[in-house]
Structure I
Amino acid sequence: MSAVPPMPPTTAPGNVPNHLAWAIVSTVLATCLCCPLGLIGIVAIVFSSQVNGKLNQGDLEGAQRASANAKTWCWVATAFAIIGLLINIAMFATGGMEQYMMMMEQIQQSQ
């Protein structure tokens, strides 16, 4: 009798996360808190939306790749959201918003 090597474990199709909720939330927060660069999270949304389609086609490897790409871009969008939050906190803590508003008023009055 020869020993049969064990099969490598595969991920069940239902276990491939699409990260869609994270992609949407991080994109919205990054765009609102940071700048238009937060729209880079749309890339995460696109990869997230590909996961279920690839699973339905039976492309488990493609779904896992799309999931990994979505997760990477979710982290990028989350980083932008955190940076934007820190900038906003710094602006409010240092009174930067008041100075900005005063400058805007001066510009409007000079016109």
Structure II
Amino acid sequence: MSLDAGCCPNGHLSCPPHPRCPECGEPQPETVDLADEAATVVTWTTSYATPPGVREPNTLAIVEFEEHDVRLLGQVDGDVEIGDRVEPTYTEELRDPEAGIREPASQAWDGYRFSPS
């Protein structure tokens, strides 16, 4: 599975991809896969009051992919500090599909977390 960021002709990236670049307004016809790239923790927090089905406690971090100048927010496996290197890790269930108020089959539960590298 890929972790795509949209890329416009001017080289600006946004994740998730948008039809038009949030920075310059140009179309974003290309994508860049960030799944195999390391990032750096910019800041992080731990939530102890999580939505139904989300693990508790739940550590979240804003990470920066320096090579592409794009930041993402995501769950973190393990302990991190500002400046730590992390890698995207594909996860089949980011939350318990049975704990939500919608039918489990109506939503995708997979995605990426960040793990210390």
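Read-outs throughout are calculated quantities, based only on the coordinates presented, and are distinct from any laboratory measurement. These numbers were taken from a predicted model, which means no experiment stands behind them. Cβ atoms are built from the backbone, for glycine too; each structure is taken alone.
Using distance in nm of label points 7 Å out along Cα→Cβ at positions 37 and 69 for the comparison, can you identify which of I, II gives the largest number? Sorting by distance in nm of label points 7 Å out along Cα→Cβ at positions 37 and 69 in descending order puts I first. If distance in nm of label points 7 Å out along Cα→Cβ at positions 85 and 101 comes out at 2.4 when worked out from the coordinates, which of I, II was used? Going label by label, the one that fits is I. With Cα Rg over 2.2 N^0.38 Å computed over the structures I, II, the top value is the one for I, the highest of the group.
Assuming 0 is helix-only ellipticity at 222 nm (-39500 (n - 2.57) for each DSSP H run of 4 or more, over all residues; to 500) as calculated from a single structure, say which of I, II it is. Derived from II, not from the others. Looking at structures I, II, which one was distance in nm of label points 7 Å out along Cα→Cβ at positions 53 and 93 calculated from, given that it came out as 1.0? The read-out was computed on structure II. Comparing mean count of other Cβ atoms within 10 Å over residues 45-52 across structures I, II, the highest figure comes from I. Each of the structures I, II was assessed by relative contact order in percent (Cα under 8 Å, 6 or more apart); the largest value belongs to I.
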